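Listed below are the structures to be examined.
Derivation of every value follows stated rules applied to the coordinates shown; laboratory data play no part. Please read these numbers as outputs of a predicted model, since none were measured by experiment. Cβ atoms are built from the backbone, for glycine too; each structure is taken alone.
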Structure 1
């Protein structure tokens, strides 16, 4: 079969990595790097031996698929044009700026028979892949995603910048609708929340406590799942996982103990695996691992978290002014 012809649209910090992976991926042919900054487009294109363009419309007739790594505010307009032109799209997270934009992209992809994948890279983290099938009906989830401050990504708050990764993972493993959200967020170095905590309530009783910060002194990326008779911990950072489970010897409560069950983890490059999965979906015309519907669901919960943060801030301010209100 002919290789899938790919362009990377937006070759800033993250897009450059997309270009690197696509350039060396078997079954793919990196045709072009596109960026509004002509010098940047040429720099990355020269690095990987493809052509440089400043307008994505210049490659529409020459590619089968696009990795879209422009700022979130531009996702909808560009992806809409590409999908309507018959091009498959891998859009970085968050999928779009609002649910209406997500719905339109999903509708166009369905109508045109196009692949629409969303770049929730933690789905391809080898530690996450290794625990698939081990997590069953969790009752409590706790996640922490902390990183030192970097100016990159600060056009959005910490919920859309960092927390949305864990929201997608939680939604992937909890097969129930979210029925309640409480959250607090604090702007420290920017005008939007730089640290946030959310408590998600799911129908069926599961609760998830999710913390994200981009002003930490150290980098931490961990998530833990607690379910009946088992505890599963994932360290995204070192790509490790622990599975502790309860076993019984003679069947009496006194003989029960907690043992560690080995988790075999295959070392892979998560971004390369993500793009390889996208290419496979393009070739086989199969549903991507992270579909447009998945991306829309993660954004919907992220928007609920943001709304809860705003509500908490309003109540806090009202109390500070001596105004009473509901809890």
Structure 2
């Protein structure tokens, strides 16, 4: 949701994991898949979310009514006039383009001038989140997509489907024709990380990093994680964290064609941590400052996506903060 939104100048909202039903959605990664919303405005995204935010007994990952009631009781009914905004130091990476860096700094300056507090926060596990994500997601995808063999589910190639001369299994041709290069790459990567020789050094370690990412977020948010029986940290207590959505402006089609897989994966560096932790996050388009626009071609975009991340279940707070950004930095 968030990267497409950032690249096209719309709002992209990823709710808390389990908020919206996944019934009917083809599974990619069970522990990460979250139905999101693309909209023209934060208000429209909020309206759609309020309608869809219901328990679905057909979805085993849907938050149960008891937890939804608890989350509702924890949510403040009064609109906060000022926010405590976390600014993670680890997100100031070398790959962050100058145009995004300038836009981000300008947004923070505008919010501070409006009376909101900026608080540096420490998310040390963030630097490992991208690597962990691209171990866990392909592993789950490899397992989920195994049933699409053309025998029970999905596309089936015409003619004989086995290649005994090449010592390939029955449905090798079907899966080779049905899945694109990136899908095949992730299936192979996932199958390897789940193998007996790699699971300890890759999959298990990635799960540990995921837990560390969750704990880092719990330590900086003022609101306690409703799934964890301990209070948050005391060094920094913030309502939301604001970061860029992507490290660069939208790449052109030619630039995408020249990118390696690793370079393409780097586009997810700011969105992956919230996905690993199951947190609500929204991308809001922010207009580029005049001095940045003057350095770009007329065909280039005039906006950049900025991301708001909140504690698990604090979706309304995330949308509220996104509305503030939208009101003060409309495209």
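Relative contact order in percent (Cα under 8 Å, 6 or more apart) was computed and gave 26; which structure, 1, 2, did it come from?
Values: 1: 17; 2: 26.
The correct label is 2.
Taking mean count of other Cβ atoms within 10 Å over residues 64-71 from the coordinates of each of 1, 2, which one would give 23.2?
Working: 1: 23.2; 2: 13.2.
Going label by label, the one that fits is 1.
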